[in-house]
Each structure stands twice: as structure tokens, then as C-alpha cells.
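Structures given as C-alpha cells follow.
Values quoted throughout were computed directly from the atomic coordinates according to the rules given, and no laboratory measurement underlies them. None of these values were measured; they are calculated from a predicted model. Cβ atoms are built from the backbone, for glycine too; each structure is taken alone.
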Structure P
Amino acid sequence: MTPADRPCAIVTGGGNGIGAATVALLARENWRVAVLDRDGKAAKSAAAAAGPRHIAVEADISDEAALVKAFASIAKEFGRVDALAACAGIIDTTPFFETDAATFRRVHDVNVVGTFLCVREAGKLMQAGGAICILSSVAGLRGGGLVGTAAYSATKGALLALTKTAARSLAVRKIRVNCVAPGPTLTPMLDPHYSAETRARIEAMIPLGRVGTAEEVAQAVVWLMSPGAAYVNGATFVVDGGMVMA
């Protein structure tokens with residue numbers, strides 16, 4: 001396969017956690033990857049670890065002008081965009097009655113508006129056969145109750161609806177949009193919130209008896225963007241060890 005034949009993907013939030021695991025897996029499966037992250041150093045590190053044919057782009061997904069420019073530069077560099085893994089997001093653990101409007105808006109701007117902008121721009125650049133995977137959370141299905149609280153769970157619930165809306169809107173262009181909703185996962189973003197007591201409480205809620213890994217979630221993300229999932233559209237794939245089922 002020549003470089004021009006390799007499929008090309010954008011991974012937002014690709015510098016750490018599930019995003020970085022997705023970058024690594026895509027690289028192993030012979031994709032070219034643009035690692036987009038607001039932490040430019042982390043993006044460069046993830047791209048370099050994946051190999052020489054990958055690129056790093058520093059951008060904040062909630063900054064519309066910067067994001068449009070970043071996606072255009074990626075398309076120019078690669079000559080094509082075949083897939084998007086929208087993994088970027090932030091968590092908030094502010095208790096319900098202590099959450100103010102500014103906090104709620106900040107989380108919403110990144111997790112919902114930022115993800116929408118990524119999907120919109122990717123959809124403009126893709127040809128028929130393109131695929132998008134949005135990263136939500138079981139918090140959006142359960143209404144929180146684990147680590148993230150009101151603002152976080154509300155935004156993750158919004159992403160479930162966004163997935164369906166985008167799947168309907170982009171289907172006419174033969175572009176698929178799906179969602180992965182991970183359960184508790186070991187990532188740099190969540191690790192500070194997992195005290196021994198909290199982790200024990202959460203693991204007791206999971207039939208498999210453990211939290212997940214970023215690599216396990218990445219497997220689901222990459223599969224949904226692959227030809228093997230060609231007839232999967234508008235779906236939410238829960239990767240949580242059975243927590244929601246329980």
C-alpha cells in the first residue's frame with residue numbers, strides 16, 4: 001500500500017488517554033493519523049510515538065475559527081480525510097448545588113459545541129464511505145453517579161443525541177456516524193478522581209469487576225470507523241464491563 005492509498009483519520013484529544021490509544025491502534029492498522037489536541041506537546045508526542053507518517057496539530061475544539069483552520073490544514077496535508085474519532089472532552093466533578101452557569105457553559109462549550117464543530121468540519125471534507133465516531137460516556141446514559149456530575153453527564157447525554165442527528169444528516173452523503181460510551185476507564189483525565197475508595201465502589205458496580213483500559217475502548221472506536229462496521233450507523237456502542245446492563 002502506497003502512502004496515498006492509506007486511509008487518513010483525525011483524532012481529537014489524541015494526545016492522551018483514549019484518544020492516544022486510538023492513535024496508536026490506527027497507526028498499527030496502517031492509517032495515517034492527524035493528532036489534534038489543545039496540548040500541542042502531547043499531540044506531538046503521540047504522533048511521534050505512532051510513527052513518521054503522522055502529524056500533530058494544536059487546536060482547541062471549542063474555538064471555531066481555530067478548528068476550521070486546523071481541519072483545513074489537515075486535509076491539505078493528507079489530501080483526504082476518511083475518518084474522525086472525536087475523543088476530546090473535559091470532565092467536571094462539581095457537586096450539583098455548587099455548579100454555576102459558567103461552569104456548565106464551559107463544559108458544554110468543549111464537550112458538545114466542540115464535538116459538533118469537529119463533526120461538521122469532518123463531514124465537509126469526507127467522501128462517501130467516511131466514518132465518524134463520537135466519544136460519549138455511560139454518564140450520559142446513567143445521568144452521572146460515578147465521577148462526573150451534572151454538567152459532565154448532561155453533555156455526554158447530549159452527544160448521544162448529536163450522534164443520531166449527525167448520522168441522519170450525513171447518511172445522504174454515505175458518511176456513517178456512531179458513538180462509543182465507555183464506562184469507568186483508566187486515563188490521565190480520570191485517574192486523579194479515582195481514590196481507592198471511589199475505585200472500589202465503582203468496580204463493585206461492574207459485573208466484570210474492574211475498570212476498563214484506554215486500549216479496550218480504542219478497539220471499539222477503531223472498529224466503528226472500519227469497513228467491518230459498514231452497516232452500523234447512528235448506534236451507541238457501550239464499553240463498560242456490563243455496568244449499564246447491571
Structure Q
Amino acid sequence: MAVHDEFVQLANKYMSGFFPVVPFDAQADKLLLLDFTEGNSALSAEILNDTERFTGYINEKLEAAGARYGIGGYGEHRTIYSRSRVFDAPGGEEPRRLHLGTDIWGAPYTRVMAPLDGIVHSFAFNNAFGDYGATIILTHQLEGLTFHTLYGHLSLNSLKNLQEGQTVKGGDVIADFGIPFENGHWPPHLHFQVIIDLQGHKGDYPGVCRYSQREAYLQNCPDPNIFLHMNHLAFAYS
């Protein structure tokens with residue numbers, strides 16, 4: 001059995017014991033499905049290249065829909081990464097545009113929780129424009145299978161007093177959403193990603209890949225909704 005399939009099988013087995021990653025009441029809170037592909041003609045280059053305007057766009061969408069969070073993006077081929085050279089390749093080669101995590105867009109300083117027990121693998125301040133900003137990676141195990149969860153676009157305060165190897169319990173508040181100067185210059189949100197093999201990375205791992213590498217990366221980065229259980233509740237609004 002492929003490691004990806006083994007992980008999915010184990011995660012489904014233990015699903016009922018996972019804790020929420022963000023505060024969410026399925027009975028009361030609305031989720032808005034946000035589209036960042038080229039099909040979203042309302043998201044112009046002028047908006048994308050101005051972080052304040054981009055933040056306003058997100059906030060207006062959430063307010064109009066009466067939604068607590070915007071959500072989506074796993075496996076999505078996105079045009080928004082054209083706003084940053086972080087995702088470009090030298091010599092005009094294929095840029096990175098395929099998103100490998102789920103984004104949850106919401107209010108600054110929204111709490112972020114660990115979905116299950118683990119340890120702090122690593123953390124960093126990836127401060128390039130368009131990067132993760134403050135980032136935390138946790139390591140977990142299910143029946144001896146090791147995997148990781150990555151939390152990007154956090155507040156700098158989330159990194160205070162952290163130590164590699166530090167124990168984290170499921171449900172512990174580990175971080176909160178950062179504001180643009182500390183989250184890579186994005187509207188406030190959480191990038192949540194599941195990673196089986198970190199491939200030597202510390203405090204960072206690609207959250208976006210080339211489309212031509214899609215199959216390999218999605219095998220190593222399973223759908224985060226296996227922990228979130230939120231995507232099926234989201235509705236599209238335009």
C-alpha cells in the first residue's frame with residue numbers, strides 16, 4: 001500500500017478524535033468557498049498586487065455572505081501567485097501555481113489549534129513578500145506512521161517561546177492568524193497543509209508546486225480536509 005493511502009486509511013480510522021484547527025461551530029458559522037483560479041475575473045491584478053485592496057476584497061466577500069471564514073484551495077491551480085517572485089522560476093521555466101494546502105481566511109489573530117498530539121518539528125519567519133511569514137511545523141504519529149502538519153501566515157507572537165521537540169496536545173492553541181507585515185504580506189488567513197515526508201525541510205516546505213509536479217506533491221501532501229471536516233459545508237457566493 002502506498003504511504004499516502006496508508007495515511008488516509010489511518011486518518012479516517014482516528015477521525016472522530018481529531019480536534020478543530022480553528023474555532024468553528026458547524027451549526028452557526030457559515031463558510032464561503034473562495035475561488036483563486038483564472039475563472040475568478042473579479043480578482044484583478046490591481047487587487048492582487050495591493051495587499052490592502054486584496055484584504056478588502058476578502059473582507060467584503062465574507063461580510064456580504066455573512067460568513068465567518070473563507071475556505072478552499074487544495075489542489076487549486078491559482079493565478080494569485082503571480083503577485084510574488086517567490087513562486088517564479090529562473091530562466092522563464094514553469095512557475096509554481098498549484099496549491100498544496102487549504103486556506104482558511106478570517107479575522108486577524110483567529111486562534112489555531114493542533115488537531116492531534118504531536119511535537120514541534122521546526123518553525124521559522126519566512127519573510128519574503130508572498131511567502132509564509134511566521135510558520136510552524138508539527139510532527140505526529142498514527143500507529144507508527146509519521147507525518148507532519150504545517151501552519152503558515154501566522155503572527156510573530158506565535159513563534160515566541162517555541163522549542164523544537166516541544167510537546168503539543170491535541171486541542172492546544174499553538175498560534176493565531178497574522179496580519180500582513182508578519183504573515184508574508186497576505187490578507188489574514190491560515191495555510192494548513194499535511195505533509196508525509198518533509199524531505200529535509202525545516203521551518204518551511206513548498207505550499208505551492210509546479211503543475212507538472214502535481215501528482216508527486218499531492219501524494220506527499222494529502223487533502224487537509226481529513227482533519228478540517230469543513231470543505232463540504234462551504235458554499236459558493238458571487
Structure from which 26, 17, 13 was derived, semi-axes √(5λ) of the Cα gyration tensor in Å, for residues 74-185 alone, options P, Q: Q
Structure (P, Q) behind the derived value 1.3 of distance in nm of label points 7 Å out along Cα→Cβ at positions 26 and 130: P
When relative contact order in percent (Cα under 8 Å, 6 or more apart) is computed for each of P, Q, the largest belongs to: Q
Label whose coordinates, when helix-only ellipticity at 222 nm (-39500 (n - 2.57) for each DSSP H run of 4 or more, over all residues; to 500) is calculated, return -12500 (choices P, Q): P
Which entry (P, Q) yields the derived value 13.0 for Kirkwood radius over Cα pairs in Å, for residues 98-161 alone: Q
Mean count of other Cβ atoms within 10 Å over residues 66-73 from the coordinates reads 22.0; which among P, Q: Q
